[in-house]
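Alright, structures below, take your time with them.
Each value in this text was obtained by applying a stated rule to the coordinates, not by laboratory testing. Since the structure is predicted, the reported quantities are computational estimates derived from the model, not experimental observations. Cβ atoms are built from the backbone, for glycine too; each structure is taken alone.
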Structure I
Amino acid sequence: MSQFKIPTLDLSNSGAQSTHQLLLISKDKKVPGGLPKGFPEHLKNHAALEGSRGAKFSLHGAASKVFFGVGDDRTFTAQEAADWGENAGTFLASESILEVQVCFPEGIKDPTVVLNFVKGLSLAGLRVETHKTQPSKKATQLRKIAVFAPGAVIDPSDLKAVGPIVSGIAFAREIVELPSGDADPQGIIDRLKAVYDSKTLEIEVWDEKKIAKEKMGLIQAVSRGSETPPRFLVMRYKKDAPKKQSLYLVGKGVTFDTGGINIKAIDWKVLLSMKKDMGGAAAVIGAMLAISQLRPDIRVVGLTPLTTNGVGPKAIYPGDIVTSYSGKTVEIMNTDAEGRLILADALHFACREKADYIVDVATLTGACVVALGQHHSGLFSNNARFSEVVRDSSERSGEPAWPLPVSPRYGEEMKSDLADLSNMGAARDGGASLGAAFLEKFVGQTPWVHLDIAGTHDLAAPAAAGAQIKASGRMVHTLVTLAQTLADRGNGANDVASGSLARGKGKKG
């Protein structure tokens, strides 16, 4: 793994002049602290000084200044802040500026915007060089960030919370980028064990024998085509607080997806990206690491079924019928619809433990990419109020999710003539909703949200500019914010179902 370290984060009471500064300029064209003496005439009409979003330049000296346009305050959302923060951090590193005071315009009043910009700055420059014989010697990450935001009221504890969230995202990004031979099921667990705190997080690992004994038939079925044995990872935070409401986080962990017998007949670059089909599991693991450090007053359990979808001689065939952990039988119509299979067994595990809420995260369908592109994840739910809380958490975390339908009619299309269910709808249309409808069959009445991150698991512009690795770590922050929000609202399980939870309330993180 990399030598990633969280930058030191502090609040400033004034726009100090003794350190390097990142001056954010909005459309009001007011430069925080004003232009310095002797400012070059030829730069006075630069787009950055007009507040043009993403325009930037630097003036070097004993205390360098970087001028960075952020556009209209009203449209500089948490997502924009996170992405442009990362873009700015990459630029700072290219200018050899590793300690900086970031000065926000007075017009930025939302603390979540400030915190997400700092998050982006902190993540910039993350590198994975495990297999480089001559890794880069140039420092690419900020070491210290001071925050001056005169228009926003920032709780010091919220700024402090950015550190564990950044650390969780960094862990998720790294394991997604590693070769599948390194980040195979056991490899992921080994990397988790190297960094977690056993005092706040309990880990239980089911090997292939335990998976078989417990009759997790769908995980077994997907793993049959590979010589790499599967694992089922259970992470428990506050396990000794049974009276606390419980949030179960489930992440799809296909460490390489060939498509199975329905092998992926696609561009080689797309197949290369199939090592990233465990982005959901990475998000859940990263979130559990952060949650165990931040310690919200809620019981959280992370579940990640981990396997490879291979094409070996024992691989499942189209037309096979498999019995799931829940007892429901599933006809395998397409072996490349494997993510929903392993998630189904994990979702039933959560229901057996009487979860109050369930959220699953998965790179599930190309159809979701077609529908929403790279900037919004798909959100599906069986509970409108819980969906609202999760969506609000995603917005405040700079990782917006957009609601898509999962009505009973989609569920009807997932029925099989020969088994209880089919893992594939008869038609290609509505693929994202059909995938969600299959998962819904395994959650019963438990408030549940499915987040499809197929289009968002990699960075998009502007955050991707200059980044060595492209994995986004999407949904780590959202899951942490959700846990904090539910904890702050106390015994809210019944409130979510009955509709007494309003959007925008609770702790912002």
Structure II
Amino acid sequence: VDEKGNWKRPEPVTPVNTPDDEGAVCFSPDGKTMYLTVCTTHPQYPRPARIYTSTRADASWSKPQPLELISDTLSNIAQPAVSPDGRWLYFVSDMPGGEGETDLWRAELKGNKDSRIVENLGPQLNTPGREMFPTFRPDGTLYFSSDGRGGMGGLDLFRAKEDTLTGRWTVESLPPPLNSQGNDFGMTFDGLHNRGFFSSSRSTGGRGWDKLYEFSYPENLLTVKGWVYEQDGYELPAAQVQMIGSDGTNLKLPVKPDGSFEQTVSPGVDYVFLAACQGYLNAPNRLHVDSIDRPHQYVLQFPLPSMHIPVLVRNVFYAFNSAEITPESSAALDRLTNLLKENPHITIELAAHTDYRGADAYNLQLSQRRAESVVRYLTAKGIDAARLAPKGYGETMPKIVNKKLLETYPFLHEGDTLTEAYIMRLTPEQQEVCNALNRRTEFRVLRTTYGLYDKNGQPTRRTATPTPPPSKKADSDELEYVE
């Protein structure tokens, strides 16, 4: 589509097209894998339809390869649809063991044809007739066509929602004018929007051939956009986000290469989001979605603290030449308290640092007393002292400039170390900035096994309990995290 909304001439996807028939395309949540149906139409040697995959490298797609879902070589396997969490591939097949002519099936994408789970979706979705053309919305709603449910005529469009707690599906027919007395099938959506396309053989003055139709209905689109990143500002495309709602929603959301994700949300629902990435501490967020009559996008931030390098605790201040924590530090230390409660098995070192001004021995003693002050604050908030190790470093470990600092202080360079010699080459104003950066409080993860073993070294068999959705609205302060 061009800037004026007009359709351009279609362009073939050259590496994917073959002498056979290709169609019914879908993509993995990260957009890197294409699933498509390939049909061989040789008049003398007909072969059943099969699902193939193609992977994206830069701007091109690879030659399609067959996806070995099952050992059956006589049945048709076609029309793929990947679930939003990327775990299941839904498809259509006439293989034995179904409810009718063609059924909706699903296969676990991990494993191989001998070990993966392949299952029929059963009579809740399938009928003695034909179920075809599955597709998903990002919220997990499944759309498909069926001629076995007594609709308006031929194939009708339906949508289904699975209760993740019971595994039961609720199915409803889409209203006219989406459905007609002809065959209505092949529905697809434009991303998160309530608009898209489908095929229909309805008679509108022509001969009733299959035609493409465009549809849309009024949008009151509520979405959440999140950003998952390493605390120093680096993207984490390998992260995963789990979304749990008070309405029964339970989804794993794909994270894009830039560290972002986007998902529709429902009015009046409370959500918990948990971002996780190997080598980093988990970061939760809570969100209450208001009942509003206009489109709105909520934005959440997920800075993940590293488990391998020191993590800065921002906005911790001390009285001049003292270890006394100022009242302005409470918000930052309370967030650190929450972090420790939400990651109950970690033990950390609390490190305090000073600038180079003053005697070395005095700075070392002052930083030790400041680290101990932070530990006392955290223990008063209910954190076991056995999880906290105070350590004062004085001026011995100057700050190393990271990517995030460059956003605020462009005169610095990534990777520079703010030593006394480095600082003395700067202007007086820049020197003051660097001295302030060196005066800091950090934590470093020492162990991740606290409470997992008893004094005899035996597992305590603790099990993690998912955090339930909140019962009250989360304000903007609660959506922050340790920074």
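Values for this structure:
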{"quantity": "With helix-only ellipticity at 222 nm (-39500 (n - 2.57) for each DSSP H run of 4 or more, over all residues; to 500) derived as -9500, matching label from I, II", "calculated": "I"}
{"quantity": "Among I, II, which structure scores highest (criterion: Cα Rg over 2.2 N^0.38 Å)", "calculated": "II"}
{"quantity": "Which of I, II leads on distance in nm of label points 7 Å out along Cα→Cβ at positions 185 and 353, largest value", "calculated": "II"}
{"quantity": "For 16 (relative contact order in percent (Cα under 8 Å, 6 or more apart), calculated) the corresponding structure among I, II", "calculated": "I"}
{"quantity": "Of the structures I, II, the one that 5.3 was derived from, the read-out being distance in nm of label points 7 Å out along Cα→Cβ at positions 41 and 369", "calculated": "I"}
{"quantity": "Test item: volume of the Cα convex hull per residue in Å³, for residues 97-176 alone calculated as 88, pick one of I, II", "calculated": "I"}
